[in-house]
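Next up, some structures in structure tokens.
What follows draws every value from the coordinates through simple rules; no lab data is involved. Source: prediction; values computed, not measured. Cβ atoms are built from the backbone, for glycine too; each structure is taken alone.
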Structure 1
Amino acid sequence: MHIEQLKIKGLKKFKDFNITFNKNINVLIGENEAGKSTILEAIDIVLNQKVFNSTNNSEKYFNNANISQYKTNPSIDTLPKIEIELIFDDEEELNSEYFNGLHSSFTPILKNGITFTYKFDESHRDLLENMFDGSYDENFIPTDYYIAEWVTFAGRKYINKKSPIKNVLIDNSIRKNNLFDSYSKRIFNNNIKVTDRQNLSYQFRKKIQKFVNENTDQLNIKEYNFGIDEDKTVLENLLDLKSDGVSIQNKGKGKENLIKTEIALEVESDLILLEEPENHLSYINTRKLINDIQSMCRDAQIIITTHNPLIVSRLNLQNTIWINKEKSHSLSKVDKDAADYFMKTDNLQLLNFILAQKVILVEGNSEYILLPQLVKNSLSYTLEEKNIEILSGGGITYKHYIELSRVVDNSLLVITDNDGDQETVDSIRTLNKKYTNIQIKCSESVNEFTFEVCLFNKNVSKLNTISDIKPGTKAEYRNVPIDKNLAYMLKNKTEAALRISEEADYKEVILLPVYIQEGIEWLVRQ
């Protein structure tokens, strides 16, 4: 059994949001405050009846746009409400009488699922109408008169004991009060059979009662006698998870997160929700965690929120769901070869590429070092001012980024070398006719085979002192005599780039080669 779809209306960030999940691994990415955590929270609210089953003030859960709409026109009918639909897949066997029906937004199509609503309780309408008499404070939302309801698509009242999905939520982003108690309890309930739990509980209470019976004399005081508070003898409330005899609460934060996640993966859960599992983990432990997820979650559905590019790439880009502008975008259509490439390379800039709206992809260190300063020298703005991200792609790998860019639909400028090959120049011209959001730029002249040659030719009079080659020394490149300053730049690419970016003679006067300037001007217009 797995979750197929989630619909959210009016909860926190989401006014009207819809997301479809993969059957196995789902990796949620997005900027901070995009709503990734809210998605996990919404699932927990529906399946486990969290948050709204108490008398706590729930006003903070309303969508801001709905609150503003109510405050502009305060009335019972404009009161904000929350509605969440959790849809299960139709392929697996399910208690159809309990979960399958027409009580959903899919009517007249039969679906399996649960609907949660948090709204004004109509039984209080007469009472509340009297409050809207002109003196009503529109800044106040009367949640005291709200009701939280969980109803299956069959129209039956839902209680979490009848959940069709064994699930566990691990939040490694923060430490909450009683986190370990609830976590240990969830693991216990998911991993120990009901009959075994009943027997353990029975044996536990029996031994406590035996203790009381054997110590009656010491527990008497005047006309009273001490007993054991029955609410405090529930076995699962006293459980604590330990590793090597030490409570995970007393482990280091990174180790604690790793242990919690590993245990969650080991138990027989149908659904595992992981909030930022990489938090406080070293690079090595993050890779270990990824390997655990890959090897242990073949049957369970797993939904992960993350800011870690290793998790995104190693768990396959095709399993990634990008949350952006209150919409979900599946990357399942990313080309398999591109997904395989990123999976194998531990690409640390992958998330930056996906989340950026405008990207410059360069081949090597020289371009990466120099472009921000050269743009400032040549144009009337900086890359930062135009919200342009610059990344180093390295050689022909830009073809994999192009495949990714086609799916995420950002604007991509690739700066590359023609390597002295006319066929490369011609093929780039052909590729540029295929895309509207992608441009590949190289020098049109095969004599300008690499970036350093283009840069030198554009700034020849300004770079005539950069060489450290001694006078009289033969200057050549690949056995061809060339200008000694260019020879120095070709043989010491990174060193030359750093000098140009730092030394006063060059820093503010060196300009962009023409083909790069044209490309950046195109990108700014996008």
Structure 2
Amino acid sequence: MKSFLLTLLASLSLLSTCAEAADRPNVLFIIFDDWGWRDAGAYGSTWVKTPNFDRIAKEGILFKNAYTSNPKCSPCRASILTGRNTWQLEEASCHNGIFPPKFAVYPDLVQAAGYTIGLTGKGWGPGDYKLNGRTQNPAGPSFDSHTLAPPAKGMGKNDYGKNFDAFMNQREKGKPFCFWMGFQEPHRAYEPDSGLRLGKKLEDVVVPPYFPDTSVVRGDLADYAIEVEYADAYIGKALATLEAAGELDNTLIVVTSDHGMPFPYVKGQIHEDGFHLPLAMRWGKGIQPGRVVEDFINVRDFAPTFLELAGLKPHEQMTGKSLVNILRSPKSGFIEDRKIMLAGKERHDLGRPNDWGYPVRAIRTPDYLYVHNFHPERWPACNPETDFGNCDPSPTKELIKALGGTYYEMAFGKRPADELYRLSDDPSGIRNLANDLAFTPVLNDLRDQMMTLLKAEGDPRALGNGAIFDTYQYLATRKKGYDTWLKAQDAALAESIKAKAIEVNDQHRARPPR
């Protein structure tokens, strides 16, 4: 009898474990590269068509206030993977740096809990993750063997759909999976006039107020739009793959971006459209459809969410907060009353003396965005003599440089130590109220609140040790550093002088004797 009871208990325990494993949803994490939050039908866009993102929002949750703590590729992606704000990530706070091995990442943790993991396209990067012994991207092992010829030259050749199919075909059936689908699009460069060639009309394009409304800008935005739409189509293909595998309703599908669009004033800058993200989630078995959530969501909240759904406790290093209660709630609006968001940046692309960064911290509330620039004497988008390296090359950039004036100052000019925007009536954040005495109490209150929160998070910048950020290693962009640029200019000048001297000598030798 005792033996029978022990066997029965063991069997029941095994059944319980299997049932628990079966309840754990798969995770399909889809991230665009440089997609602005306003440019989706679900957010009201009429000129950028995103039917598949809109479907995710309609059949799940549309998040109105999702943010990254740093509007640049590798810092944002490091925050997603580790569940930490970027000022808590040492070298990984830099753009194009290294990934410290000390920080756990959610793909490794869920894999250890029985999930099959994979990646196609862009995971963490740009930067070097192999320097510290990692053998694969922190986002997972790559599935990138399938390629195609895209409709425009600027688009990537990755066939995301077939590569996801390849992952699904090799996975162990009945075992949960966690897959990262990282689009290259709509990252630059774009094929010029590809938007017009593929059906966009310039008169349909909506130009943000921080750009001049010209045909050049409209054409550039049209080229950007067709790359967004191209990537959106792959969401539909992924949904079809999940449905064919019988996994659609047992998969949490998350669709977002790493920061705003690759244009002046936006990408890499602490402005509303720089760090505000699109975000929608669908989970047929776990999310009541048609909800719109107002809570402020940070990308560092994804990792603890995925861990909780996998039956794991939040990792001790993670400072984000799980979204599971919000996902399971039947309500819209503010579910957990999350109404504060921090943002910031340190070292992005190089192009300043000594390869300095441009340290910023900011706090966002439902009505205001307060920004503090720690070194207002520096150029926010890198120095003009290095062509504002923290702004991607583009027709819009060249036009604004040529025009000068207000648009130039907004995009590239030096900024005051304090910026304050009332987003309730200035949604793009272009009218700085920091010097308006009527808003001095608001500014002071937000600054104090921001510094208190940053100190609680152990931010070296708030604790008086901000200089440490400029000591962290850069790798891939070292050749573009300011000092290297100066040496190149000196070398070019020396070559020019040498060429001129040779020309003078040749002319002298060619003269007839007197």
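Values computed for the structure shown
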| read-out | value |
| --- | --- |
| If semi-axes √(5λ) of the Cα gyration tensor in Å, for residues 195-354 alone is computed and equals 32, 24, 15, the structure in 1, 2 | 2 |
| Which of 1, 2 yields 0.75 [FRET efficiency 1/(1 + (r/R0)^6) of positions 43 and 171 (r between Cβ atoms, R0 = 41 Å, to 0.05), calculated] | 2 |
| Comparison of 1, 2 - label where Rg/Rh (Cα atoms, Kirkwood Rh) is highest | 1 |
| Distance in nm of label points 7 Å out along Cα→Cβ at positions 59 and 467 - highest-scoring structure of 1, 2 | 1 |
| Computed 4.1 for mean projected area of the Cα convex hull in nm², for residues 403-450 alone - originating structure among 1, 2 | 2 |
| Value 11, 26, 27, 19, 15, 1, calculated as P(r) over Cα pairs in 10 Å bins from 0, in percent, for residues 307-410 alone, assigned to which of 1, 2 | 2 |
| Structure responsible for 20, with relative contact order in percent (Cα under 8 Å, 6 or more apart) calculated and labels 1, 2 on offer | 2 |
| Parent structure of the calculated result 0.85, given that FRET efficiency 1/(1 + (r/R0)^6) of positions 363 and 387 (r between Cβ atoms, R0 = 30 Å, to 0.05) is the read-out and 1, 2 the choices | 1 |
